[in-house]
Structure I
Amino acid sequence: MQVKTINRVISEKLKEWLLSIRDLSLREKVKENILVSGGCITSLFQGVPVNDFDIYIQDMDVLVALAEYYCPGKVLDGRKREEYLNSIMSAYEIDDNMSMMAVRYKTLKEDQVKLNIFSTGEKKQLVKDIAGTPIKYQVAFLSQNAISLTDDIQIVLRFSGDVEKIHSTFDFIHATNYFTFAGGLTTNIEALQSIITKTLRYQGSLYPLTSVIRMKKFIQRGWTVNAGEILKMLFQVSELDLKDILVLEEQLIGVDVAYFAKLIEVLKDYKRDQITNSMLATLIDEVFNQYEEEDPNLIQ
């Protein structure tokens, strides 16, 4: 697909979605701060169906307001992390749910937005019109890190900021083309070369464990990756303390599938010195055997 066509497709999609936001002031602020990036642009270049248009919001205040619009009362603002933790500590009784909430608050970074829901996510009942057709752009699924709407819109909560800051969290170079209303589609040569050759190039990430897991999805789609790129990921993983449950949960931030969330919940019941390779292998087998292999399209 040509650049001008991609510009038109994304622009028309975003304008249609924005019209569904009834708060006019919020609608205008969102339009000014939208940044579309990631796999959707790659899919458009390759002429394959788009799984989701990934929406990033550059201003954190606007992102919080947008999240509250769709999920009132469920939004965690990283700038209020200490306030949340203090509310847990002041509670008279600490039950298992509060313990899980404390872990969630501790992994919340200052520049992050999350939803305060179960880690396995929430599937929403769709509202239909009188003809039985689901109303467009309503909430379909919620995870801690994203709001998925019907009609292929996904609002990414975990990252905000300018394009440089958002792309600094991306692992593979091919995903770094982006669209804004102000500048249209912006591409870079390295990303285009990666797309044309279907070759993964790792640019480093804050979440290398997620990158290793995501790599499988691309290989299933016919992409290739050389040993050097894999070594880059593994070297970064080797520097992580994955026995720290907070680190492990944070590292799986980009993998919203049921069995990883379940594994985190199980591990929260163990102390650090109880987590051994053999014990972890047993737990993984038990947890993963409860679920079918994930659809590779679900891992963004």
Structure II
Amino acid sequence: MVGALHRIPGSIYAVLLLLVVFRLGSEHFLTLSNFLNILQQSSILAIVAIGSFLAILSHGIDLSLGAVVSFAGVVAALLMMQGHPVLLAGVVALALSAALCALNGFLIARTGVDPFIITLGAMGTLEGLALVLAGGATVPATAAGFKVLGGGSVFFVPLAAILALACYAVFGWLLKRTALGTHIYAIGGNEEAAILAGIPVRRIKTLVYAVNGALAAFAGLILTSRLGSANPSQGIGIEFDGIAAAVVGGTSLAGGRGNVWGTFMGAVIIAVLRNGLNMAGLPMALQMVIVGLIMVGVLTIDTLRRR
């Protein structure tokens, strides 16, 4: 029995603790409507967190994902405003975002400049592009059929949550069952050894960041659909929550160790925490303090358990 409890990730205990605490604080917290609301809100963070996880797993980091969320939403909304089909607008936004983030990966792999610097510069560039394209204003996105992506549901379950879980299922299989997944772990664990083993490190790094861009763009489309408009600043800050979700989920910042489903649990923790604190009416500044303390606590517990 003790051994079984020891194998349960600390993130599970954190979620259960949060559920109990917030239930004591509000009788409306553990209701079906609020549960569905958490699913709806957490789906965007969960998808972005996969990109954060992949970057960290390959011994990098991606600070541009929040800007990609905004950029993709603005691009898609503008194209739909011009009368282009919803599918075309979405594909163009995804392709542009993936291409720009692939450039991040290419520069990181070829120049050796720290990923923090490259993606920080990309964050500023993409935020600026989103502002210029939108003219500093909110762009409506009310095309027929687009609202379903972020606001639709299947048997009362938000479609966005189903899409997020599908993304995790795909990447869970990819990382565990394919050579590409093995190579990403190898690069993050020891890049020099991976090069000596004949792994195409530069190509895989470029691919990782391209995939990150596509994931963040997908999250941006869902967010734009849910809001019914695209704002140039709507994704700012979500990249840090994505990194927090990956780290709280057990991903090593040193690279080479982590699990995509652990990242999912990290995203759930962040989403439940945000929802409960909002229901309690706490100011954003205090919420940031509490989120930081929870992160430190979960990481400390898991580190001590591993020892």
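If helix-only ellipticity at 222 nm (-39500 (n - 2.57) for each DSSP H run of 4 or more, over all residues; to 500) is calculated from each of I, II, which structure is the one that comes out at -25500?
Checking each candidate, the match is II.
Taking volume of the Cα convex hull per residue in Å³, for residues 155-226 alone as the criterion, which structure among I, II has the greatest value?
I
If relative contact order in percent (Cα under 8 Å, 6 or more apart) is calculated from each of I, II, which structure is the one that comes out at 34?
II
The numbers here are math on the coordinates, done by the rules we state, and not lab data. The structure displayed is predicted, hence computed values, not measured ones.
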